[in-house]
Structure 1
Amino acid sequence: MILNELRILLIGDSITEGFNTDIFLPELNITNKGVSGDSTQETIERIASDWFKPEPHFIFICIGTNDFARGRDDDFILEGIKSIIDKISTHTRKSKIVLTSIFPTRNNQDRPNKRIVNINDKLQHLTISKSILFFNLNEHFSDREGELINEFTDDGLHLNNDAYKYWAIQLFEFISLTNIN
């Protein structure tokens, strides 16, 4: 299918909400359902059937960083993400569901990068068991010390325009390669 005919849905928190795809990916048909402050629990509650009409070709989920800040353990986060995937699956038959890794942070004690890397490994295994795709952005946004690249953030958590430009490049490439297959 031609890329500009694809319907793409983004689901997530403030990091997703801040991704102005009209600016960074104007050639794609993207609906952004990111909401600042959302954790896995709020996302589960917000998912609505009208998000899937017409059915998106791709659904990207990027959630979990706010669960860290709320002191939730890895099992809670993984169960929440499983529930999100399961709920989405009840609304779609043909969409390619893509779980995006949790982004690294910079000097953020509530969201330690070693734990983020560990849970991203678990998320990648989850995608295998759920027969969905994994989009590992963490490796592209981490510096040599495993922190969010300094030039990609102003506060150590949220992305700036340089980071969103880079995400747009990675997303376009991922969709292009996945759409061929």
Structure 2
Amino acid sequence: MTITETSPDRAGSLSSPIGRRSFRPRIDSDTFGEASESVARFFGTARFLVIQTLLVAVWITLNVASPATRWDAYPFILLNLAFSTQAAYAAPFILLAQNRQDNRDRVQMTRDREVEERQRATTDYLAVELASLREAQGDVATRDYVDRALARELERLRLDLLADLRKGAHEG
């Protein structure tokens, strides 16, 4: 007896067999990525190094000092195996964390580029407007008038830039 796929019109019907079921676990890549970043961050702390150093010191002391507690004799093969296992798991966690950081950096660079393009377009617009203003005034626009107009436009541009940066900080 084989299990066949159900047709869409018979889905939910008890008269037809259910399609193939997958028993593979579903892993949420974002949750796993966040966990791997936490592990990678912990591996890079002084706290981890101190804890690991203390564990190694206790391990060696117990295995050298007392024959009764000796479970891993001098070449400390079990300790080496533990370090190898730790390294085998640490490397993929660190690589995954780096890949996620690269993705975040790429998104931030794209946002920065868009903001820069808008600033450049605004600057070009201001230059054209200033030129048309001078032409319309017969080249008699006063310095104070132009300074005030530029100050207003630059303040508007600064506020737009701050809003874009805040939006990017909230999204990132």
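Points to keep in mind about this one:
- Structure responsible for 23, 46, 25, 6, with P(r) over Cα pairs in 10 Å bins from 0, in percent, for residues 44-83 alone calculated and labels 1, 2 on offer: 1
- Calculated for structures 1, 2, distance in nm of label points 7 Å out along Cα→Cβ at positions 20 and 124 is largest in 2.
- Among candidates 1, 2, the computation of helix-only ellipticity at 222 nm (-39500 (n - 2.57) for each DSSP H run of 4 or more, over all residues; to 500) that gave -12500 used structure 1.
- Origin of the derived value 0.8 (distance in nm of label points 7 Å out along Cα→Cβ at positions 36 and 92; candidates 1, 2): 2
- With FRET efficiency 1/(1 + (r/R0)^6) of positions 60 and 100 (r between Cβ atoms, R0 = 25 Å, to 0.05) derived as 0.10, matching label from 1, 2: 2
- Structure (1, 2) behind the derived value 1, 6, 8, 8, 7, 7, 7, 7, 8, 7, 7, 7, 6, 5, 3, 3, 2, 1, 1, 0, 0 of P(r) over Cα pairs in 5 Å bins from 0, in percent: 2
- Comparing FRET efficiency 1/(1 + (r/R0)^6) of positions 76 and 116 (r between Cβ atoms, R0 = 35 Å, to 0.05) across structures 1, 2, the highest figure is found for 1.
Quick note: the coordinates plus some simple rules give every number you see, no bench work behind them. What you see is a predicted model, and the numbers here were worked out from it, not measured in a lab. Cβ atoms are built from the backbone, for glycine too; each structure is taken alone.
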